[in-house]
Structure 1
Amino acid sequence: MSYVSQLDTPLLAFSQGDRFTLRDAVQGVHIFGGIGSGKTSGSGKALASAYLRAGMGGLVLAAKPDEVELWLRYAQENGRANSVILFGERGGGFNFITYELARQGIDGLGSVVECLMRIVDAARLTNPNAGRASMAFWEDAMRQVLRNTIPILYAATGDVRIPDIIRFVASAPGSVEQLQSAEWQQQSFMFHALAAARREPVIEIDGDDFQKTAAFWRDEFCQLDPKTRTNISISLSTALDRFNRGRLHRAFCTQTTLVPELTFHGAIIIMDMSAMTWNEDGVIGQHLFKFMWQRAVLSRNGLDPSQRDRPVFLWADESQYFVNAFDTDYQSTCRSARACTVYLTQSLPTYYARIGGEHAKHSADMLLANFVTKIFHNNADPETNRWAADTIGRTLQRRGTYSESESYGYSHGMSQGGGTNWGTSTGTGSSSGQHGGSASSNFGTSKGGSTNWGRNRGTNSGESVSGGYSETMDYEIEPADFARALRTGGAANGGVVTGVWFQAGKRFADSQRNYLHVSFDQ
């Protein structure tokens, strides 16, 4: 079928001036949303449908069995039903070792080692009780054992089979004395493989490489502490034994009916081995095929144009089940291979718990930094909501101020006074002459009094209102808004899911910001 290839081709339209293009898609999309937030039925459905309509090939990982049926419906609705290949419960086979040897031959044996180490790493991730503090030592030790096992088996038999790897390591000598024992030499699968690779090889091995391998088993592995040697052997065989029998053996160690490169031509490979039904086997199997697909995608720029022009996508809902250390490297370089990644999960703590170890947060942050587009739906996790608010950023915000006051007073007073006054006066006088004389006198008193009284009272009241604003650097969107302001679909919301679509380095025409409020019909 036809497909889009121009990077500026619109895949989704938000408004008259805002488009989500193929160029945006190849930079990665990560969707966050709590349980029931509508992330799968909202933005997830919109993106999945857009990628299918664009003619992309893709790999779909499945944590829950209903995701397989969901993608079958997506394919039907978008005219891609004939592009679907189911791998797992309903068929399909991919012998990953044969595939890798066919791609790279004897010079690519180190690549086979890394494929097997993906199995070891995935097995570790499925075990929440596994000790991780010293895991680097055990991984390095197992990698060294595999590097000194696979070349011998390939030279001796012309093939590399997981049962032979387990037998080879299990029959290693426990001491130099045992190595020289005729009984051990007669019974040991390792000894017979070494002898065949040396004397009658099916595939020629470089003499110097053979000597280095023999020296490892003789001078290093034999000299290890017995407990350490046993732990290495048991850890390796335990991880690989899942592929020695049962459904993982049928899917990955028998015939090959599909390869990752089919997606380069439009195939939609759906991993029909959900983590909820196949449990740890499903997680490990999907980790392995995802790793093989990612490496094929990164190397396709060396192929002819027909193999590298069509965009492809990797889709993982409940992505915490499927992340590993290689994802950061892949996501930082896959853009040039026209590869679009969409991961969906509930919260940051789900990643921290799944990755584990002392640097889980650092590892998760490194991975998420490589997704340019992030979509945030309703979420009850405070840490994720704070991170979302920090991701969108802070700007100068104007905050209004308002104050209102009212006063009331009452006064009352009274005064009273009184006084008296009293006084006396006396006087005498006389006069005389030649013919006569006179005399007089006077006396008087006076008295008075006064009183006074007064009263006063009064009331007063007042009211004042003032307003203004202040400017401060603060969140564009408050963390709490991600928990209370976004609609989650369903009948209560008219089947509408809302979210915040953030894209680093973009200024949306409709919002004049690096984010946009978006809505989706379920």
Structure 2
Amino acid sequence: MLVSVLICVAMGLPLGAQDAGRMGLAEAERIAESNSFDLRISRAELAATDEALDGRFREFFPSVNVSYRRNRAVARRNIDNGTHSVQVSVSQPVYDGGRTGLAYEIAQIDVALARERINEQRNQIRYQVREAYLGLLQQRENMGITRLSLQTARDVRDRAAVQLRQGAITPLDYAELENEFRRRELELQQQEDAYGDSVEDFARLLRLPDDEQVEPEPLNLHNFEIGTIQVSDDELYRLAINNRSDVRQARIDLMRSRREYLITKYDYLPTISLTGNYGKTGDDWPPRNTEWGVGINFTFRIFGNTLSNDAQYNRSDNETSTGYSTSGQLSIYDNAAWREPHLRNQIQLLQSIDSNEQLKKDILAEVRRLRREFIARTEQLKLTDRALAIQEQRFRINQLRFRRGELAVSEYLEEELQLIQGRLNYVQERISLVLAANQLELNMGLPLDSLSLVQIRELTTEEAAEQPPLWQPHARIRVPDRAELNDLQFEVLEDDSDGTE
């Protein structure tokens, strides 16, 4: 129990948080994908598009109808009579201007789009989980910083109480220190409350049961390796064009728009179908007289009118009689808005072409910007690390000056608040660098961590206990001796260790 409490305090957890369940980043991402309602809807949409694709494929095959008819006439002064008829009719389209093939290709495109949406949502869910996960770790580090500053304020207040009784400081100075201590107490309480709310939000993000809450496992955020972008802007652009789901969706949308445009453009081409029938007729059941026939059907759509023409060859009575029949039908202006679908498809095609070209330009600018931002954040982290190391060294000196009475209370508090803010900024910079690397991969359509720009991993219990606080800088500041004071500068030494001295 004592070991768990010490680990909890070392990682900046509120006392009692060790009783909550623990969950690693990979497991959290897996659970979020498994429980995602949006992913379930997208998978259902994929199943629906698969069914639609099967339906379009069916249109290449003949349609078959089976019919049965029975007629019976009852005569008062004559013999009753009746007939039975069983017929099987077949119709096979052989030409429709390519409209059936284009419709099938559109159904295939819809399936591809549904799959792309699933892949995009899966990557977005992983990023959202990672952002929330790192946010919880950042809040824990911030609580650790506030808890440490609270302990420092308590020590200074207790020491000031002794000095007040000795007459070394004024009551006003002591009141200022007491007020600062209370303020930090309140700030820590607010941070713990906010952390509890974030834990609940994280559980809702994962869609966990209402009575289940989890704490994130620690990551190696203090000493992760930072990679470099080894490829040029053009190579990054090609990666984005080949991998981004929105680019593929735009490309697929363009293909779909072109096929829809062609369907309405060649709507005037006829639909030609071969027909056939076979059946039995007779006065008794089962009927014994055979009849069959073959034919051809032409259907035209011209200027809003529909013209249909049939030719049929029939044989019946056990092939003892033959017959020919033709028929035609003209539906006059039965489709008054016949141009509207083509005009709308033409507009959609132009919009798809423009969107596709504009998206490529936007991606090129976005890739360049994200690359610059990641490089700038990497350099900014180094500068923030050095600046914090300088602040830490300066604060130690000011602590000694304050204890000797060489520094006023207000000046000391101002220096300490600047140090606290520096620590908070440093934690923010490290978390932001990880998210910036993931954002670059996400915007390029690549799986997270595929570029290995920032290599983070989960820590074991022993590693978590030994890892220094995230706010501890890696750089070391060496104070010059008297012989070097003429240089009036500090030397910054890079530390390749875990940051401890």
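Of note:
- For helix-only ellipticity at 222 nm (-39500 (n - 2.57) for each DSSP H run of 4 or more, over all residues; to 500) computed as -11000, the structure of 1, 2 it came from: 1
- Cα Rg over 2.2 N^0.38 Å from the coordinates reads 1.84; which among 1, 2: 1
- Each of 1, 2 could give relative contact order in percent (Cα under 8 Å, 6 or more apart), but the derived value 19 comes from 2.
- When distance in nm of label points 7 Å out along Cα→Cβ at positions 30 and 302 is calculated for each of structures 1, 2, structure 2 gives the greatest result.
- For log10 I(q)/I(0) by the Debye sum over Cα atoms at q = 0.16, 0.30 Å⁻¹, for residues 334-381 alone computed as -0.54, -1.20, the structure of 1, 2 it came from: 1
- Identity of the structure behind 4.3 (criterion: distance in nm of label points 7 Å out along Cα→Cβ at positions 38 and 142, calculated), options 1, 2: 1
- Structure from which 0.05 was derived, FRET efficiency 1/(1 + (r/R0)^6) of positions 94 and 374 (r between Cβ atoms, R0 = 35 Å, to 0.05), options 1, 2: 2
A short reminder: the numbers here are calculations on the coordinates, not readings from a lab. All values derive from a computational prediction rather than experimental measurement. Cβ atoms are built from the backbone, for glycine too; each structure is taken alone.
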